[in-house]
Structure 1
Amino acid sequence: MNPLAQLDHAHVWHPFTQMRDWLRREPVVIVGGRGAVLRDTHGREYLDANASIWTNLHGHRHPKINAAIARQLNKIAHSSALGLANEPASHLAARLAQAAGPGLDKVFFSDDGSTTIEAALKLAYEFTRRTRGPATRPKFLSLAGAYHGDTVGAVSVGHIDLFHRAYGGLLFATDKVMAPYCYRCPFNRAKPERQDARAYRQCAWECVGLVEKKFSAQTKKGNPYAGFVFEPLMQGSAGMVPQPSGWLRQVTDIARSHGALLIADEVMTGFGRTGVADQVDNQTLATVTAKPDDVRLFACRRSGVRPDFLCVAKGLTGGYLPMAATLTTKKIFNAFLGEYEEFKSFFHGHSFTANQLGSAAALASLELLAGRAAVQRRAQLQQHLQAELQTLWPLPPIGDIRQVGLVAGVELVRDWRTRKPFDLRERAGIRVCEAMAKRGVLTRPVGNVIVLMPPYCTTRVQLRKIISALHAAVAECFR
């Protein structure tokens, strides 16, 4: 076993990992990378098919981001944001506000996806108490299957029992409502077909009706929901669950009508991940070439939804450094203004808030996202991913293939005609990903769903290798 692997086994405790299984084999130890390719201690190369857990936008060792960090290192690496401002964070806040669209003018920096959600929840909680009265007990609604992070507040608005049932005693109560999981929706009367379930669903928007019912019931209790927390267009850790066109606008309109603040979790979906359109054809490619400024970086803007809080992380720095931001409105910001002795400040923060190196990397990443050529490449990559995914349908264990922009989830089932799932103890998703790794492709499943989220620099040839590895792995594991 490689010495680095031995050190890992001796000392490192990995997240979301059954360490008994981990210690039974030599792990892949990554020592280098360039573009969409990773290299391990044995010199083996792998395609990074999930962008290093959904973070890496432009590929590894990108020269422009490397240079931006190096320039900042020659100035300063970090100084406190408690009582001090700094150059790159000031520029970054302005760029984020511009990208987010009208109204989201105030930016609170933090460290990761969990902390950006935590900040939004605390701000929404205190804003509600200050506007509805200090006796108000603010309550939040989120979607079934939601995952919003691992800090206590973020866990409280998450609803994945497998992840969080151990911490029930630490959490505050939140409510959940049905998510629009078309493939497994009890209201979908359509029989399974060999295409994305959203395309052939037969329903009467019962899932929207349940949202209306939930909000109305809470309002009748005299304590309307303070906030509605959601991932726009696609739920990530719920199993790459996409929302049918029109769902998001309907449910956010309902939330607004009941006075709830909209808290958009774009930790995964932000910075171009949800693509330029639902489907990309030659006409779409021509449009984004002619008018690249019309392309929105955030799923909310693509959907015409204006949240009160926009939470971003993961791809913010291009996958280089841990950094996050919670964007909000002047109205919410103003509720925290007062004289010193009133103690109306937002009492929340982190040592590395507004870190200069992270800010420099984020500014370089945003510059890379904005160019006309970059927009067209993302559109082309989305189009190529659409085409390559279609080659998987002949495989019997493929139940549903769902794609939103440059995110894809491939759900494995025991029988596609009945949608019968594999038991999680069968490790179906894990076994397929292990077989893909043998073929030089790295990704990580969400239960029985294989996640594909390639860096934007991935070539057509590399993308074809990713899909071919998945095809061969499924055929091997389910002969």
Structure 2
Amino acid sequence: MASAEFDDTIEEKRPTVQVGDPFTEKRLLEACLELMASGAVISIQDMGAAGLTCSAVEMGDKGGLGVALDLDAVPVRENGMTAYEMMLSESQERMLMVLRPEKQAEAEAIFAKWDLDFAVVGETIAEDRFIVRHGGAVKADLPLSNLSGAAPEYDRPWEPTPPAPAIGPVPDIDPIEALRTLIGSPNYAGKSWVYDQYDQTVMADTVRAPGLGAGVVRIHGTNKALAFTADVTPRYVAANPTEGGKQAVAEAYRNLCAVGARPLATTDNLNFGNPEKPVIMGQLVGALKGIGEACSALDMPIVSGNVSLYNETDGQPILPTPTIGAVGLIDDLDHMIDGIACAGHILLMLGKANGHLGQSALLAEVFNRADGDAPSVDLAAEAAAGTFIREKHDWIDACTDISDGGLALAALELALVGDVGLSLNPDDTAALFGEDQGRYLIACSFDNAEGLMIAAGQAGLTLSTGGRFGGDCLKIGRSEAKLADLRAIYDTAFAAVVT
């Protein structure tokens, strides 16, 4: 199901989607952590795509060993499953591990304690074989290396993505009305309808709740924390796969830096159409090039990932969506940027603005257009700006990056979180809604704003004043609206579409 084209048989395929059980998953994680602390585990791997087949082969290959499996010992939820079905099942909440034989009883006791199934389903062998037995018969017996390190590699033909059409004239628009349109779209409205359905405070370690860019979770029993985010702008990748790939990594980097976290690593989730089509394969090639450049430049190595291909309906592909998940470390929670904008705070913008409207949210949502190139990403500037934000955390009360919707949408989100009005200085369309990269918005006191200005100048960075917080309205030039009215749209638009 993870890689299948949809057509008029979609209803037949719907039951093949895995349904996760987060509570069982939590018990499994705790059991595995306890088991690893016992010293029983030699090797461990989760079961993802292709289920037992992929995990068993990968585990054997890493150790230079063969694997023999007895499917009669595998716990199943359905009777009468064939060996083929069992080997490819992608049921969730499962782990495969190689244990020290003398620790088997201890391992089984740990899993029983957490009310989980435990079964010895095979063994590693010295021979280069992958052997599968079921019902007293050998169902597979072949060299394991042929399924792993010696497997054939595809070199599919691909076509570079042609340049996007040049951007046409963009008419001026009332900025408040444009914002109303953006936050009334499910793409940019608040997503609280989704995350409010789940427990966000397990073990009381949630430091920064969902809906504010990066989430932050305390490392239990310490004063350290981990920040998490996931980002991609499919419009950018469709227009320019290389720059779009860079941007996905760069935005994840900015979201981590905006809370004071030092970015550590990424996971890439590559969602594309049919790679047998050269144009789709070209998108994949370009996106990977951009992702690789950005991960290297920003020191955020890819440590895991997954791929979902053939995502098409009646021959029409999804937009290329290489989502980047990223994690960062806050060494001391006292260094976290976790305040909110308050009345009297100054709004500062870090980074250069050129009013780039190509492939912007404004064009897509307000004018129903997708012209112009994706914004370019200066990776050196991204690194410099992110480092500045982290180093100056003491002077910053609230911070967010500027991405979809430009300065106007980012500023509105800061105002909504702080429940405080805002007067924005810029009032032209390009300055308000341009999506130039490498930029942050900062809310801070007047004195700290002055200090940040001096420090930015010394660092060779551009820092400008964008407005002032106060009152109960959002004011942009001659246009204004009550913050409460904008909040009503922002908080309800998504639920109105999906319920």
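When distance in nm of label points 7 Å out along Cα→Cβ at positions 95 and 439 is computed for each of 1, 2, the one that comes out at 3.8 is 1.
Can you spot which of 1, 2 the value 5.3 was calculated from, given it is distance in nm of label points 7 Å out along Cα→Cβ at positions 135 and 231?
Source structure: 2.
If you work out mean projected area of the Cα convex hull in nm² for 1, 2, which one comes out largest? Checked 1, 2; max of mean projected area of the Cα convex hull in nm² sits with 2.
Largest in distance in nm of label points 7 Å out along Cα→Cβ at positions 103 and 311 among the labelled structures 1, 2 is structure 2.
Name the one structure among 1, 2 that volume of the Cα convex hull per residue in Å³, for residues 111-222 alone of 351 was derived from. It traces back to 2.
For the structures shown (1, 2), relative contact order in percent (Cα under 8 Å, 6 or more apart) is largest in 1.
Read the figures in this text as sums done on the coordinates, not as results from a lab. Remember, predicted model here, so these are calculated numbers, not experimental data. Cβ atoms are built from the backbone, for glycine too; each structure is taken alone.
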